[in-house]
1. Comparing FRET efficiency 1/(1 + (r/R0)^6) of positions 1 and 73 (r between Cβ atoms, R0 = 30 Å, to 0.05) across I, II, which is largest?
2. Figure out for me which of the structures I, II the number -5500 belongs to, where helix-only ellipticity at 222 nm (-39500 (n - 2.57) for each DSSP H run of 4 or more, over all residues; to 500) was derived from the coordinates.
3. Using the calculated result 16.1 for mean count of other Cβ atoms within 10 Å over residues 33-40, pick out the matching structure from I, II.
4. When relative contact order in percent (Cα under 8 Å, 6 or more apart) is compared over structures I, II, which one is greatest?
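Just so it is clear, none of the values below were taken in a lab; they were calculated from the coordinates. Quick caveat, the model's predicted, so the values are computed rather than measured. Cβ atoms are built from the backbone, for glycine too; each structure is taken alone.
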Structure I
Amino acid sequence: MKVYLGLGSNLGNREETINRAVEMLSGQIGPLVKRSSFYYSEPWGFESANDFCNICASFETQLSPEELLLVTQDIEKQLGRTQKSVNKEYHDRTIDIDILIYEGVNMCTEKLTIPHPEMAKRAFMMVPLSEIMQENA
């Protein structure tokens with residue numbers, strides 16, 4: 001199945017961290033299909049002096065959505081993420097990997113909602129996502 005992920009960073013070498021995350025993802029979840037250009041934006045939902053760098057990327061995967069979530073969270077930890085956003089309290093982070101769309105899946109559990117419930121409100125997700133989806137059309 002094809003999955004679309006959003007990746008963002010606002011600490012350290014943002015572009016290098018995102019590139020490393022894409023490499024790790026393609027090695028652990030399946031081949032990279034497309035990736036967007038870098039998209040730069042101010043923090044969303046909290047105040048910080050550190051702007052974000054974001055991309056969206058699509059991959060082919062055989063993992064279930066739940067397995068995919070575990071892999072993305074493990075990669076975040078390996079790349080230095082120390083805390084998750086809880087109850088919409090956001091903070092600076094070395095890497096954030098969100099599952100935006102998982103083809104053929106609509107789900108809402110305590111740990112995972114697909115499609116991503118906030119994505120339509122966030123230009124830093126929608127602009128890069130539309131870039132790779134237009135290329136796939």
Structure II
Amino acid sequence: MISCTRIIEFDCGHRVIGHEGKCRNLHGHRYKLHATFECQELDSLGRVVDFSVIKKLLGGWIDENFDHTCILSTQDRELGDQITQITSQKIYYIDSNPTAENIAKYIFENIIPTLFPENSGLKCKKLTIFETPNCYAEIAD
């Protein structure tokens with residue numbers, strides 16, 4: 001197997017329900033997502049995939065759904081509705097607490113398979129999401 005990784009950055013707010021510190025408050029991060037794909041054989045040009053394909057598909061999804069939005073748990077829908085009503089801020093809801101770990105898991109399990117189906121010949125081997133330059137979560141197959 002050979003792999004390639006595309007880095008996608010985005011700005012997003014969130015809050016962690018029940019957090020014992022400051023992260024229980026709404027705050028934002030400059031997230032950095034490392035998406036690693038692999039394949040059995042390189043294409044005719046010697047690539048796993050053109051990096052622009054990952055940018056277009058995954059980067060496009062991130063840009064449309066996560067960039068400059070606020071990721072909240074569905075448990076925070078009342079807060080999200082209030083924020084949207086006052087500021088018109090776009091909210092993206094996930095079923096779990098929006099920790100770096102759960103965001104990585106959500107993208108890996110729910111978004112990647114819709115963008116890169118199994119029959120595409122590509123497999124997302126690993127997804128790493130940096131919440132800060134020093135803190136990241138990772139999920140791998």
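1. On the way: I: 0.95; II: 0.25.
That would be structure I.
2. Values: I: -10000; II: -5500.
Value -5500 for helix-only ellipticity at 222 nm (-39500 (n - 2.57) for each DSSP H run of 4 or more, over all residues; to 500) corresponds to II out of I, II.
3. Values: I: 16.1; II: 18.9.
Source structure: I.
4. Numbers: I: 35; II: 28.
Across I, II, relative contact order in percent (Cα under 8 Å, 6 or more apart) peaks for I.
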